[in-house]
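The structures come next, written out as structure tokens.
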Structure I
Amino acid sequence: MIDPVSLWTLFASSFLASTLLPGGSEAVLALVASETSMAPAVLWGVATLGNTSGGMTSWGLGRWLAWRFPERGLQKAEHQRALAQIRRHGGPLLLLSWLPLVGDPLCLAAGWVGVSPVPSIVYMAIGKGLRYALLLLVLST
């Protein structure tokens, strides 16, 4: 049986955890997985969709910031180097967008430097989806 409240909670938690706001969607996924009889594939899909949507929100904020605050205004050399790495590696670097502390700023920076949206969505979804798949696999054993 599908519980819409649990799914919306999981989606919202996954979305917020993938923005610059703090949050831990893994705990919500584990709770929903243990408390409901929903198929793991459904839970995986909702968590991945929410987390990828949150990452793309950060990406969109980065695009807005690029318009509002051009890159030439960055004074610190380490910021310039970080953006150069993102520009060089592009979308595949977003496979790491699931990482704590660096994943959310990575999505924002990818938007700022102009990584195309389609590769951004694809690589974010792969990285985030693999993390949730691994968590669900661990929970099922």
Structure II
Amino acid sequence: MGRSKRMQPVVKLAEDRERNDAREFGQSERRLAHMQQKLVELQQYRGEYARRFEAAGSCGLHAMQLRDYRMFLDRLSAAIAQQTVAIVRARQDLAKQRHDWLLSRRRVKALDKVIERYERQEQDVERRLEQNECDEHSAQSARRRQKQ
């Protein structure tokens, strides 16, 4: 069994790893997009609620209503801050996943080149052996003709 054949399990493992890393990278992209969409929704909701608060305030609010509006706006602001922090972490995770995927992809390409080189070397050896056999066969034929 040639070196190229013996390397096939290693290549398969590297390809499996690359597929897994690519899948994780894709999941991280989708997770980040979802989180960004949620942040936009929270910001829009907070903006709408603040406008309603201002409109209601111009008509006059009771102290209890004013306190409830402010508390809810504070909670929305806190949720927006938490979502922003989560997005920063998701971006970091995405960058790591991308790095891992690109690294495993480079490994696969490098292994493919090694396999190609091994296959060329094996083919060269095979051609030399065939050429030697042909030369030997020709030499034997020539010796037989000389004996006759």
### Message
Ranked on relative contact order in percent (Cα under 8 Å, 6 or more apart), which label among I, II comes first with the largest value?
### Response
II
### Task
For the read-out mean projected area of the Cα convex hull in nm², a value of 8.5 was computed from one structure; give its label from I, II.
I
### Task
For FRET efficiency 1/(1 + (r/R0)^6) of positions 10 and 50 (r between Cβ atoms, R0 = 30 Å, to 0.05), the calculated result is 0.00, so let me know which of I, II that is.
II
### Query
For distance in nm of label points 7 Å out along Cα→Cβ at positions 26 and 114, which of I, II scores largest?
I
## Note on the structure
Re helix-only ellipticity at 222 nm (-39500 (n - 2.57) for each DSSP H run of 4 or more, over all residues; to 500): value -24500 computed from one entry in I, II; matching entry is structure I
#### Entry: Given 1.7 for distance in nm of label points 7 Å out along Cα→Cβ at positions 66 and 82, calculated: source structure among I, II
I
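Rule-based calculations on the coordinates, nothing more; no lab input. Please read these numbers as outputs of a predicted model, since none were measured by experiment. Cβ atoms are built from the backbone, for glycine too; each structure is taken alone.
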